[in-house]
Structure P
Amino acid sequence: MRNILLLILFTFSISIGLAQEKPINVYYEKSEKGFVFFAHNKEKVPYTVKINFQKLENLSSNTGEKSFVRTIPPQSSGFKVLEMRKLKEEKGTSFDFNFLYTIGDPSLKVDENYPYLLPYKHGKRVRVGQGNNGSGTHKGINAIDFNLDVGDSVYAARDGLVIEVKQDSDIGGNDPKYEPYGNFIKVYHEDGTLGSYVHLVKNGSLVQKGDQIKRGQLIGISGNTGWSSGPHLHFMVAQNREFQNFTLPIKFLNYENELFIPLESKSYYAYHPGKPAFEVEGEFQESEFEGKMEPSKLTNKIEFDSKEYGDYVLIYVDNGMNTEMNGVLKLQLKNLISTKKLPYKFTVPAKTKMYLLALSPDDQGSSFGYQLSGEFK
């Protein structure tokens, strides 16, 4: 999902006194010395406003500026933004202005080492389909796609205030035209950054606008709505600076209480402090599997079997025949790498299940799969 910052532009003439009401109103009142401009912010988060004057006759601010950037505090009414004073009493005045506004306070310092939680269930291991500046839809942006299934739980990665929720869509597809249909939850953080949880199922938000949420809280249900090539959760944190949207390479907390940035095609356990300990699979070492055999449970047939182990798919042959069998394993791979040269020849004893090889995701692959076939004699 590509990120688009919406900047709202309003144009005024001297005959207009009040802007639209949501979420920011900018208006003016006549004073003895000229005009005073005020802002009204009805939201629970600060907004930054930039006022530009295209036409300004016989009026000036104390500083002589023609462009003004001001931060409007949350839920403030009648907040004084600036004052324009008449230069010559004997002359009339005239002005045109417009303004932009965006969420946030640019004076806040971003906490670059905040320990975000992986936004899925504690102890669950999930693969990253696409990482920061990924080869697909993440080119030029920092965002993480976690390969959650439809119906998986989504948890808050950080404390914050819910500022927007969309959950009315059940439409999705692998085309930019579907982007407006993605359901999401947007959260404002105390350092002025915005967290987005995207592609939720229809009616998949468990929170609503105005809710104060806590890190590790269950907030939604993952889905496949909007611009999406398959079920996943798109998570992104951004900051608005100078009326532009900048996505950030945030850091997450792992089960060893260390900070890390997720890498594409790798999988990670979610660790939520205060939750029970869980068992973690060690790093894959093929030597630990090679040569290991176990009795077959099959009768008079032979087949291949697979098992997931962390980022790997382990391939086995299960020989339920009463004789030793020679075989050739053939694989068609999509964004996967085999630990053994293919096609792979093997010999499996009678009534034995035996490890053959492992498949691991190619770091450049946003999705992966394989087709398997074999010959026996």
Structure Q
Amino acid sequence: MQLSKQQIDYCMECGVCTGSCPVAMELEGFSPRQMIKRMLGEPEGNVLQSKDVWACLSCSRCSDRCPVEIDFPAFIRAYRKKARQEGNLPKLSHHGMFHTITNIQARGVQQDRIEWAKKAGKISEKGDYFYFTGCITYYDVAFQYLDLKMIESAKSNLMLLNKMGIEPVISNDEVCCGHDAFWSGDDDTFLTLAEKNIETIAATGAKKVIFGCPEGYSMFREAYTEKFGPLPFDIVHITEFLAKELPNTDVLFKKGEKKIVTFQDPCRLGRRSGIYDAPRDLIGLVSGTSLSEMEHNRENAVCCGTTAWMECSTCSKVMQIQRLKEAETVGAEAIITACPKCQIHLTCAKKNTDHDIDIIDLVSWLAANIE
């Protein structure tokens, strides 16, 4: 990524990014502005061997506020690719299990992605709608120790689509969207996965792809189109799809008990995709529920603390605990989110603490409240 002289000159005199960065607030010495200065002013090798190149969450809080529109996450991602080539690799979470799963999918392993769907609802082999499952089925096994059944989110997405008269295509040939490979500088793996997904979906004749995960949606929306041009199908995140279509159906929601909830805006759904209202509109469909916004919400929301299954640290835990406290401060009994990783990370953070607040998947919560 090339920066103009004007951008660089303004950047060196500014500090908005550092004041906005949740990592800079917790990790001594880290600063987006200083990283740019180092990358441009020091011998490149010094930066490429630094662990700071992996510290950025790519949450886009800095670039969203940058007066000269420097896309710092894109800037640092370019250096991650170079760092990887120099042998400087990130510290992977969960012993690298999820990166290994991604790499296996890129090599063409035969998967069974539809057995759960056949049991949970109705699906098709061909049709106008394709439901992109993503990697959530693998999360189900990995996070049982947190008492999380992540597959329930996918089942709820399918159930609601069926209730609306939609029997989406779900394919065994779908693979990981490539999000984690992309943001860790592994472009070869990302490109292999992306090409496979575009080919798989196009072969079904689907006109619209529905994503349950913000990461998959943002990857298709940004990285896929950047690398491959316009896609041969439309894409939509399920929160936008449901917010638009549910009111026109006969799906009704029961009047629930009075409950105060708050919403955790996922970075990929909010700042990177601009979707803020749809999740809140869906929360409003269940009467008796009151939405209490955290101090930092919408474009000012704080990341759940880690990304791409790497560099989970004490810095991450501090951010997560602060987020739990912020939700409790506004009287919320539950944090609702539309991102599997937000649900996982915040649930993990509250484990073995005194924080007593539920972390709930939005669509699963909707499905549980259908009349």
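A few notes on this one:
- For -12500 (helix-only ellipticity at 222 nm (-39500 (n - 2.57) for each DSSP H run of 4 or more, over all residues; to 500), calculated) the corresponding structure among P, Q: Q
- With semi-axes √(5λ) of the Cα gyration tensor in Å, for residues 144-271 alone derived as 21, 18, 16, matching label from P, Q: P
- When Rg/Rh (Cα atoms, Kirkwood Rh) is computed across structures P, Q, the figure 0.96 traces back to Q.
- Origin of the derived value 12, 33, 33, 18, 3 (P(r) over Cα pairs in 10 Å bins from 0, in percent, for residues 224-327 alone; candidates P, Q): Q
- For 17 (relative contact order in percent (Cα under 8 Å, 6 or more apart), calculated) the corresponding structure among P, Q: Q
Where a number appears in this text, it was derived from the coordinates with a stated rule and is not lab data. Keep in mind it's a predicted model, so treat the numbers as computed, not measured.
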